[in-house]
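Following this line, the structures themselves.
Every number here is computed from the coordinates shown, using simple stated rules; none is lab data. These numbers were taken from a predicted model, which means no experiment stands behind them. Cβ atoms are built from the backbone, for glycine too; each structure is taken alone.
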Structure 1
Amino acid sequence: MDWSLNPVFGAYWIIGLFGIGLLAVLLLVQESGRVNRWQFASLWLLRLSICVVLLLLLLRPGVTFTKQTSPPGTVAILFDESASMALPSGDGNLTRWAQQSELLRQIWSDRAQLGKENGWAAFSYSDRLRPVSTAKGAEASELNLQAEPTGSVTEIAGPLGELMGASLDSPLSAVIWFGDGSQTQSPAGGDPLQMARRLAQLDIPLYVVGIGPRADSENSRDLSVEGVPEQLDVFTKNPVNVLGSVRCRGVANQEVTVRLSMRREGAEPQELVRTKVRPVRADETIPFQLKLVAPDPGAYELIVEAIPVDREIVSQNNESTVYLNVRAGGARVLYIEGEARFEMKFIRRALGESPDIDILSLPINKPPVQKWPVNLKDQLSGDVFDCIVLGDVDYRAFEAEGANRLAEMVRNGAGLITLGGYHTYGAGGWGESALRDVLPVQIGGATRNTIDGRINLQDQISGPVQVIPRGGSDILQIDAPEKNTETWKSLKPLLGANRWAGIKNNPGTVLLAESQKGEPLIVAGVAGSGKVISLAIDSTFVWARQGKLAEHKAFWRKLIYWCMRRKAVDEGMELRMPQRRLFLSQPSELIIDWVAGSQSLEMPQNISLHLWKESESGPVDLGESPVTKRDTGSLRSSFVGAKEPGRYEWRAKALTATGKELESKLPFIVVDRSVESLQPIPDWQLMEQMARLNSEAGGGLLAPDQMSDVMDQLQSRRKQATETVVENRKLGEGLLDSWTAFVLFGILMVSQWSLRKRWNLP
């Protein structure tokens, strides 16, 4: 604090002359009346006071105050209350929740070291932000902490975003974040790294306090089975490959055993096969493959398990269940295609949605992507396939032995469907192959099209091409008999077709469809024990795009079942769910697909659906579930979720028009397993990245034993933010002091006048 004088007009000599005049008045002026000593002294003191007030007003004394202040701010503390905090912390027997709570109370008790002008606010978070305390005087014991962590998921970015928009007593100055970095909310509410960068842009330090063992410590051992499919649908006696991966953390250079067991209803699991992997890094994901042969028809559970290692924190994520559905019948289809095209995509979709058809796609790319000819010995060996679909692929892509084997398979009973295209029939050179003799159409001497050259359209029928069924064959019966003709008329014309030299005059050869100009489009025939259908068209995907998905699917199913080796396929119901491993209260949906079979029976109208649950005393019927129509060939039922864990089963029953009773079952499992417990190792990499992106603002990654460094860094930051404030005050400049001096001067003058009048003085 400094004092100063600021005389009126800036001249001290003027004030000096005025002071001399006032002094002369005090010394020379005498009272003309008779007064005693006390009265004289009183009047003289009043005049002296008046002179002093006048001199002060003329000198205008001032004072300068210099002080240092820190801007007000709020330090926010965020701590994790999700279920993963109940896992071990790696520090003795403490859980992460206990360690975090202890650290929180410690820093809350020491917050006074930062000064009274700094506010503090505590929040918990799991899926969102929850205030715990924002009271300035709240003690650590008064923090509203839960006894145990209860959050089902962890969201990191969302709570940080809520904090930046929260209403605080003063601007946010720093964030102390506790957690294990495991982001389990899906989809996430934002990017944690982006939030850390945004805090840095606002010059708000983010102190990340990691809770839990590090991935390279001996307390961080964990195995988790990942990427295993929930369901596999296969035919009996076929090879099955169960693919997945095992994530190994903290077990570098140690053998890890993965085994596969099979369980059928009412029986104990039996081990089938096991394999071993050896990770070389502290955190490594290694793929595995477990092979088995599909057993007899039925429903099975495959249990894939990574055998726990010593000192593993959590073993719940070591196991995964795969539901295996094994069918006795059905069609096995091999689809050979050249360059990928729309027709291939839609045919695969139409046949792949049929649970009684197993389709294997074999694309053959043109050189130099794939070397021609391609050896198809393995694919065409044995009698594995019931039907072969040959798409737009040139004969040069095959070895002569492969084409011979294909023709031999047809004569031995396999079905064959040939499609149109620029490289099929004569244009693709198939007139030179052994397949020429088994086709029901005459290929003739069509002009060959080169692979990369110009396409010759001489043997092509330009569109639009309307498909018109002929002969009344039930092969093209895609709707009820009375509606079939109108249904075909409602289908859009196709983009084009191949032109054949003619139709063979062989026994069993039938023209099924032609164009509006009478050009043959679909011809069926026989070759030995096999059946063949040749299509001049290759753009039936137009019907699917038109919205006629059911008709498109029915068309291709009819062709497959007419050609296939097996004479009959039984009708039935197929149940399916999007997921068959559910958590508690997780909703889902059940789809009932009707398998029309070889006789193409209509779906029954009396399908009943019940939900059963396994118990110690046996299966318990939980009641009937309502079903609603999904489309012409399927029903749906909603599942609101289970309140208890265990093994459940859907059972659907129906009575067909022929009086046959049908029943289908679909087991699924509900687990009491929090997604939080499936990630027992903290995500230190994410926390390190958050701290690094905020380092410009002073943030960093801290271990629990470095909590004292947080307070030191906050105090250092507070000193750096200290501001120096200088205030100048002069008598007469402020409203208060001006009026105070004026009132005082007036009081002195009035007092002198009153006393002189009272004492009868002039």
Structure 2
Amino acid sequence: MLIEPLAELGLVAFDGPNDPTPSLVIEDGRVVELDGRRRERWDALDHFIVSEGLDLEVAAEAAGIADEEIARKLVDVAVPRAELVRLARGLTPARLARVITMLDPVELMFAMKKLRARRAPANQAHVTNLKENPALLAADAAEAAARGFAELETTVGVSRYAPLNAMAILIGGQSARSGILTQCAVEERLNLRLAILGLVTYAETLSVYGTEAVFVDGDDTPWSKAFLASAYASRGVKVRFTSGGGSEALMGESEGKSMLYLEARCLSLVRAAGSQGVQNGSISCIALALSVPGGTREVLAENVLAAWLDLEVASGNDAIASHSEIRKTAKLMGQFLPGTDFVTSGYSSMPRYDNMFGGGNYDSDDLDEWLTLQRDWQVDAGIEPLGEAEAIAVRERGARAVQAVFDELGFPPITDEEVRLAATCLDSRDLPDRDRAADVRAADRVLAEEISGLDVARALDKRGFSDAAQAVFDMQRQRVAADYLQTSAIIDADGLVVSAVNDGNHYSGPGTGYRLEGERWQRLQQLPYAIDARLLGAGDPGAPAVEELEVAAAGGAADEVVIAVGPAFGGALGETINGLAHADALAELVEGVRDEGATPRLVRIRRIADVAFIGHDGALLSGSGVAVGIQSKGTTLIHRADLQPLDNLELFGMAPSLTLDSYRQIGRNAAGYALGRPVHPVPTVLDNYARAKLIVRTTLLHAREAAEVVRGAPPVELALTRSRMAV
């Protein structure tokens, strides 16, 4: 739904009429006014941002720089990212919003490429299913890890399932590739308990808002959120906050301010709280943001603001943004092309039916398209190709691993049938129902007995899953080392933490920063559904459709119709562009000529591959002066000797739409022209997608045809060797 902006309800993307004018007044080293409000009128957010987030020395410097100059610095390759991050520490929320609004969409994308904290983009996957089946969770987690996702997030329909779901994706992910960060999106206290047990390794459920009233509704304050973040960090668990434009409007407490201004307050608060990152970009409110003018631009501006404030950016693209595939993809490009730390904050790695986060914007059905877009743009958006056999194998390994752990810990058994189905099924509807009450009791045991990630590693090792056991154990060691608490941290397959600290983004113009090239580019090109061009349209060299005879001479019979084929027809190539066997197409042409009482004769034109000249050369050989010309890809015409080569009687250029019946009618018409009889139109259909679908095949087939050309070679007589009829 699209709506007219309504500023008083916060339904305006940016530049709201009620947004404050930026201001920062300092008296005796103390801030007394922030964005138009005197200190005595501040709310909790104002107090927190000023006390914990503003650098007053930088603020004094920034006050002397015009908005336009700061905006230009954001897109100036000569201004280092570090300088912009430093400058942002002295800007108030209203000024941050005002400056970022000056950038148009392309400039915002350029700024994102420059401001992203970590050099290379990555991606996060959602892993859920409606039956909360642990074998399917582990299988989907394993496939997601094998596809290159750096983080996996699950959630639950029933909160008491959380320990088992967290355990399943931990095991599944680590069984496929070590170093996968996992989380279970549940109530914050329970999530922290799972983190302390080592069953999850990151959290992004710490929501913050741009107005005090929404905090009050949630029984929170900026200080309580900061305290909770420190509780996670003290246990070696990576944290990022969640915010996003439109949430305040959704909750009825926008104070009449624009989405971007309120998000600027959120992000200033996140940085002040000490979080290393944020999940933002409207997130669950995305359809609300996109309902107002400029909503897509506002979402990208949120992401850029977060990067400018030196935060890891998990940039949304997770919740369904629109039912329009065009609008969804248009919105995605703002993050996909420049790259963010996590291009989605949850790609649905399973079918949308099983997505318990409210449905994914992109799901497993879209993986091929996503991979193709990466290949089209030569852009790394964090997902890698995976062959079907490899996917099934890794899925089974994940399901077997969680089956072994459940058995070792005395949990309700996972059957071999569940494992088999989890490795190959479409979604949870294909799996049998489990005893949910028994699973819930097992989940309760995890918390009551404090079954930890270390216990999981021991169980895996005892049951012979030594690699997965080592990977799970290594994640416990990572929590102790806590290197992955750094901004934009992920862990590579070798266990190395890669973050803004040791792999920062230093983009400074063309040829710098992250470039998709080398081994990584080769990897992302190798799509399992890309066709080997060498195999397209190849004939069977052991059984050609035609046999070449003597050199062809001009015929004398007035009822003769020559059927002239291209240099590769029935030999080097064996089928038309739409898969019709050359022998069958040729046989129908022959029979069509006979239907009208004319005599067919087959020749091959070897000197050229152009259908106009193939047909005209055939007409010059024909006793009636009429011939059919056909290229190997199926393009056909009817020609006459007294016409110019590029003129003809009938042309059938849409080879993909031609059927065997079409070729028979073409043969009848050629005979009709030869015998002076009426002819009938050849039925044709129009396929507006044919060019897009088949231009590559057209190119390859014609290149094969042209390769068989022998310049100056005379035509040769042919005989059919394989067909339903003989000539």
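Supply the structure label, taken from 1, 2, corresponding to distance in nm of label points 7 Å out along Cα→Cβ at positions 548 and 684 with the calculated value 3.2.
Answer for the origin of the read-out: 2.
Using Rg and Dmax of the Cα atoms in Å as the calculated read-out, with 33.4, 112 as its value, let me know the right label among 1, 2.
Only structure 2 yields this read-out.
Kindly point out which one of 1, 2 the value 0.05 was derived from, the read-out being FRET efficiency 1/(1 + (r/R0)^6) of positions 508 and 564 (r between Cβ atoms, R0 = 35 Å, to 0.05).
2
In terms of FRET efficiency 1/(1 + (r/R0)^6) of positions 52 and 292 (r between Cβ atoms, R0 = 30 Å, to 0.05), which of structures 1, 2 is highest?
Result for FRET efficiency 1/(1 + (r/R0)^6) of positions 52 and 292 (r between Cβ atoms, R0 = 30 Å, to 0.05) over 1, 2: largest is 2.
For structures 1, 2, calculate distance in nm of label points 7 Å out along Cα→Cβ at positions 612 and 716 and state which one comes out highest.
When distance in nm of label points 7 Å out along Cα→Cβ at positions 612 and 716 is computed for each of 1, 2, structure 1 gives the biggest number.
Here FRET efficiency 1/(1 + (r/R0)^6) of positions 268 and 596 (r between Cβ atoms, R0 = 35 Å, to 0.05) was calculated and came to 0.00; which of the structures 1, 2 was it taken from?
Label of the originating structure: 2.
Using helix-only ellipticity at 222 nm (-39500 (n - 2.57) for each DSSP H run of 4 or more, over all residues; to 500) as the calculated read-out, with -7000 as its value, let me know the right label among 1, 2.
The correct label is 1.
If you rank structures 1, 2 by distance in nm of label points 7 Å out along Cα→Cβ at positions 108 and 348, which sits at the top with the largest value?
Ranking 1, 2 on distance in nm of label points 7 Å out along Cα→Cβ at positions 108 and 348, first place is 1.
Comparing distance in nm of label points 7 Å out along Cα→Cβ at positions 44 and 244 across 1, 2, which structure shows the greatest value?
1
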